[in-house]
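Below you'll find the structures, each written out as structure tokens.
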Structure 1
Amino acid sequence: MKRFLIVAACVAIVWGVVLPRLAKTNTVRERNAWLKEKQIDPAAMFYTELPLMDRVLAGR
């Protein structure tokens, strides 16, 4: 039970603190703006397409 609580606390910290802070970084904001500008829905991307995104972003 103690191990579960530790894991749950770690997940809560990552989800509630780390990820929101990452979302505020310039890199994430720039990538989101670029995706929005190109009308690319990140939720519709397949995992197999993600390696290609680095090449697409490098060519901008």
Structure 2
Amino acid sequence: MPQISITLTFEKLLEAIQQLSEEQQEHLFFMINKDYEKALKKMKKEAWNQHKKGKSIPAAKIK
């Protein structure tokens, strides 16, 4: 398969990323940072387990 190469400066890369939606930026962040993705999944799992045990706080009580 033929390869294509282009010069991409860091500034151009940042500019392209800024044009992504917030959701797309978040997806990109977690694709690049697998440790954060794992930590977030672990936090979600722990929060869900606490919720199932009745130990969660209703959103209305959070200020």
Which of 1, 2 yields 69 [percent of Cα pairs over 14 Å apart, calculated]: 1
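For the read-out distance in nm of label points 7 Å out along Cα→Cβ at positions 6 and 38, a value of 3.4 was computed from one structure; give its label from 1, 2.
Values: 1: 4.2; 2: 3.4.
So the calculation was done on 2.
Coordinate-derived values only; no laboratory data. All figures in this text were calculated on a predicted structure; none of them were measured in a lab. Cβ atoms are built from the backbone, for glycine too; each structure is taken alone.
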